[in-house]
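In the part that follows, the structures are each spelled out as structure tokens.
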Structure I
Amino acid sequence: MEEGAVATFAWTSVGGPLNFDTHCDGNGNSISDEKGRGLPKDEGEREADFTGNQGWFFHNRNDNDVTVVLRVRGDYVELNKVF
């Protein structure tokens, strides 16, 4: 995303709650914006603090598999899934 660009999002975990960390990185910069623990879903807006990658780290602390359903709309160039 470009600096100042905004994207709305909603995610839901199917199979159990998740911990998450929203972050942005690029051009030698890296920051963590928000963290959550044990949540089954979240929604809101992401505004790019600077030009670079914007996203989520999800951590499954459950004993079972969890599927994340992510919906994003707004000013972003591409959406990548990284494991």
Structure II
Amino acid sequence: MAKEDNNDGPQHVDVDLVEVTPAAAAQKRIKIARMIRSSELYKWLADKRPEQLENYLQLQYYAKLHGYKPGWAWYQAKKRGFIR
């Protein structure tokens, strides 16, 4: 949570650090690899950047592939004019 300061200087942010074990990282990579193998759209999205995506559906799949929240795709689509 960010603590609001009344000045324009840097803000203090309290965070909880979580240790990522090699096994957890490997499981995440395996999950992503399975998603990519399961769908042609995921295969196509695997090496793309968000700027290269052309519609809201692609943004939704990209968000799911990269573990983003659903609101990320909506925000990106709204910002780029895919949603009015």
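None of the figures in this text is laboratory data; all of them are computed from the coordinates on show. Because the structure is predicted, anything quoted here is derived from the model rather than measured.
In table form, for the structure just shown:
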item	result
At a computed -16500 (helix-only ellipticity at 222 nm (-39500 (n - 2.57) for each DSSP H run of 4 or more, over all residues; to 500)), which of I, II	II
Structures I, II, by relative contact order in percent (Cα under 8 Å, 6 or more apart): label with the highest value	I
Structure responsible for 30, 23, 9, with semi-axes √(5λ) of the Cα gyration tensor in Å calculated and labels I, II on offer	II
Rg/Rh (Cα atoms, Kirkwood Rh), for residues 25-64 alone derived as 0.99 - corresponding label from I, II	II
